[in-house]
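Asker: Each structure below appears as structure tokens.
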Structure 1
Amino acid sequence: MERFDTEACYRAVQTRDRRFDGRLFVGVTSTGVYCRPICPARTPKYENCRFFQTAAAAQEAGFRACLRCRPEISPELAGWRGTANTVSRALSLIAEGFLDQSDASVDTLAERLGIGERQLRRLFEEHLGASPSSVAQTRRVLFAKQLLHETQLSMTDVAMASGFGSVRRFNDTFRALYRRPPSELRRRRRLHELRPSLPPAITLHVAYQPPYDWSSMLSHLGARGIEGVEEVRNGQYRRTISHEGSVGIVEVADNPVRRGLAVSIQFPNVRALPGIVLRVRRMFDVYADVNSIGTHLSNDPALARLVAERPGLRAPGSWDGFELAVRAILGQQITVEAARQLAGKLVRVCNPSSLILANGNLTRIFPSAGCLAKSDLSSLGMPNSRKNTLKALAEAAMRNPRLFEPVGSVEDAMARLRAIPGIGDWTAQYIALRALRETDAFPATDIGILRGAKKLDGVATTPAQLVGRAERWRPWRAYAAQHLWAAGAGTVSKINGRSHE
């Protein structure tokens, strides 16, 4: 589906304009290949170009991915994010492998989202130019292609990690798309690069659209790092991860030269790789088009000053929804540092035994809902009411494994959270912002946000007044909140029994 000013798109291709990388793909009819606008290959003739919103749309139209510019590592951007929430939730489920399951279909995906199959297909065609099945297939193919280029995983492991289910299906798909087996797409290694044994970790490139304020991201994560679970060291973020009984480590570093993150993953189950990469993308907010968001927020002249000071500021996410909710509850009424210490104590209470994962400080995993539910929290230095909230949260998460998944609308998700004793509007808004990745979440009662709002005009404001003003910031109020937090940082955050940042 083409919905472009084709002449403007062609100029972007001619000039290899990086601003369009991730927003635009060009299919070349004379070669049958689709490329990023920054592809170093010779610019095709205008009459041979077709322009697409997504890689899936280009692939659905019969084009195959370019081997030079590698569309699989382009930043994933979309101008509609924040307005088409149903599509965003559907994409999250697809990225988590929903349509890779043998009993899944577009109809079951639509049912999961609470809409009809025909409506879901219409929304995908409108916003992505491709069907849900094509999007899922393209994700599988492009992730497999990235693994072929950037790792030395076996063909079986690549097939399993990318969701093909069988090596035969993997081989057949690549032969149909690229007219060659997947083994021939693997970059040839020089003899001196081959080693008798491969390291246990693999490193993948996760692209973003610059600017990216990496120092602010590390500052946020470092201030909240739970001892034994995560750490910030030498410009990197490291943490333990667990999935279906297996444990491992993920390390994330900025690679500004390549305009992306270098993600090193050490995990025994290759099938978990897509989910791990998805969590990294969410946690480090690589989907954000900060230039477009900043332009919108700058319509408020006072907020424009804050945006200009931190043009690459992102809204940090979380590794896990349950973990984030626990952190939010622990952080009520206390400082960030006190909440961090309390979280470390909780981890030791729930998981008293250390793990031997690596040479370093990463020796524990964050407790699961089941582990927390059966743990004795009496030694935690916090009010009994909050301990009861933690228990209620764990029990709710056990009853509803989809508590932190994009099921139904964001309002429905927040209503489910508010139904848990001890979780009010602030906590629900904060969880929506960090865990559900709701771009319009806005915890207006947070003292840090109110402190930052005072710096806009030099006048104190009430939560109600701030909510009114924030209407003009929709649908990106979460990013406005991040700028206000950054502006108001520096002292204890506490208001109406809620604190953070």
Structure 2
Amino acid sequence: MFRIFALFFIFAGTLVCADDRPNFVFLISDDISFDDLACYGSVDARTPNIDALATEGILFTNAYLTASSCSPSRSSIITGRYPHNNGDASELHREISWHLPSFPGILRDAGYYTALAGKDHMAWHPAPKGKTAPTEAFVKKYGSKVKGNSGGHGNWLKALAECPEDKPFFLWLAALDAHRVWDGRHEWDEIEYGPKYDPAKVTLPPAFVDTPETREDFAAYLLEVTRFDHFVGQVVDQLIADGDFENTYLFVIADNGRPFPRAKTRLHDDGMKTYFIATGPTIAEPGSVSDSLVSVIDIAPTITELAGLEKPQTFQGRSLVPIYEDVTSEIRPFAFSEHNWHDYEAHGRSVRDGRWLYITNDRPQFALQGPADSVNSPTFQDILAAAESSEPLTPVQADVLLAPRPKTELYDTAGDPHQVQNLSGDPTYATIENKLSDVLSNWKEKTGDSAPGEISKNGFDPRSGERIGTPKDYYRPPAGSDRNADQINEEGL
């Protein structure tokens, strides 16, 4: 584990790059919920390196993804756009519209060296004949796996070491941890990572049924949370050793919630809320906490502003630089999120104002059981077995299998952190619900969102998680395609 106080003993102003523009390192995990880090309240997870970073930067308590789904989330971050404004890429495994630039490509145009190491999961449609696409995001990409490490971080230090000395750099360092299947338990090194978690002692999220198999499942997941943290620490240690940390902005974040029931793909907090820790030389109050509402589409304009560049017109987010200067700054009044196809037919939208969460569901006839990898897990199968045996389920457990679902949901996230008590339709909260409903409708209209009558169909069995088709069988035109949403740049506020 690195020690931040070592920063004060390195030579000030020592830079790798020939010019003094800042460097950027973006560290993104795969499928880790916000409250599975110690600095965000986990009573089990060991995350000392990320916890230490939080003492040097800003810990955001109200940061939200635009999609709790791997490739749509990453595509949204890299373009600074809502999923339905990225074209086909609003759905899992599909491509971003060819004409949309990425913020790393914009940095390249400005003279930055850019590289990706680890999981990619972002792609663009090829440009039509006779058209020229924006600059590609990365000069170089490194593989995601090395011998003895399938976690996606085996080439992170190599990518850092191979940054040229005459340019500032941007690195997108992406783990495969903690995506299923749990290979971390077979590659575990207690000297490097510490002891394994004891399944009998872990604290299960409230949506889980307490069984030995579920405990084993969750303990294996926590191993990969800790392994991700270890490699974040390695990168920071190397930045310090190279004399680059003081001139580098870091961002630590996840692409979506844990791959368990009532998390990944859900619009509720366990799926859509993310941990977000930022460090950098212009943060006025290191070790501070910001309760300001932020969206991950705000990262792209933040980085381009910190690099001294103008905000591109395609970015729909807002720069977070004012928070770097004053953690009480308010950036946005609302944050919006989407649930589009991820293994199963789905169309949901949500808006948050920092306390209240409002959700609409255009496919209420279907349960929101989670993606296929979660459905195929011991944890989901234990919930399903309990329900089929008439074992009483708590409301949050029963919600995993609920069908039909409410068309609208309203939650007070301050008093109901797991969003169990739906207040939609309660006259006491009618003013709040009506306001958020209007805000969401306005956002959909301005950004060209839509709910087509036919959307992508189930590609997996909803009870077993087994594949039942191929993309040609289940893919359909995505939300917003009928309104050319990928041509719209409105932020929707």
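Asker: One of 1, 2 was used to compute mean count of other Cβ atoms within 10 Å over residues 23-30, and the result was 25.2. Which label is that? Each step should come with its number before you reach the end.
Answerer: On the way: 1: 21.5; 2: 25.2.
Corresponding structure: 2.
Asker: For distance in nm of label points 7 Å out along Cα→Cβ at positions 391 and 479, the calculated result is 3.4, so let me know which of 1, 2 that is.
Answerer: Details: 1: 4.3; 2: 3.4.
Corresponding structure: 2.
Asker: If Kirkwood radius over Cα pairs in Å is computed to be 23.9, which of 1, 2 is the source? Please report the intermediate quantities before stating the final value.
Answerer: On the way: 1: 23.9; 2: 22.8.
Only one of 1, 2 returns 23.9 for Kirkwood radius over Cα pairs in Å, namely 1.
Asker: Let me ask another. Can you spot which of 1, 2 the value 21.5 was calculated from, given it is mean count of other Cβ atoms within 10 Å over residues 31-38? Working shown, then result.
Answerer: Numbers: 1: 21.5; 2: 25.2.
Attributed to the structure labelled 1.
Asker: Just checking, which of 1, 2 has the largest value of distance in nm of label points 7 Å out along Cα→Cβ at positions 151 and 455? Walk me through the numbers before you get to the answer.
Answerer: On the way: 1: 4.1; 2: 3.5.
If we compare distance in nm of label points 7 Å out along Cα→Cβ at positions 151 and 455 over 1, 2, the biggest value is for 1.
Asker: If you rank structures 1, 2 by mean count of other Cβ atoms within 10 Å over residues 215-222, which sits at the top with the largest value?
Answerer: Details: 1: 17.5; 2: 22.5.
Comparing 1, 2 by mean count of other Cβ atoms within 10 Å over residues 215-222, the maximum is at 2.
Asker: Work out relative contact order in percent (Cα under 8 Å, 6 or more apart) for each of structures 1, 2, then name the structure with the largest result.
Answerer: 2
Asker: Using the calculated result -7000 for helix-only ellipticity at 222 nm (-39500 (n - 2.57) for each DSSP H run of 4 or more, over all residues; to 500), pick out the matching structure from 1, 2.
Answerer: Details: 1: -13000; 2: -7000.
Among 1, 2, the structure yielding -7000 for helix-only ellipticity at 222 nm (-39500 (n - 2.57) for each DSSP H run of 4 or more, over all residues; to 500) is 2.
The numbers here are math on the coordinates, done by the rules we state, and not lab data. This is a predicted model, so every value here is computed, not measured. Cβ atoms are built from the backbone, for glycine too; each structure is taken alone.
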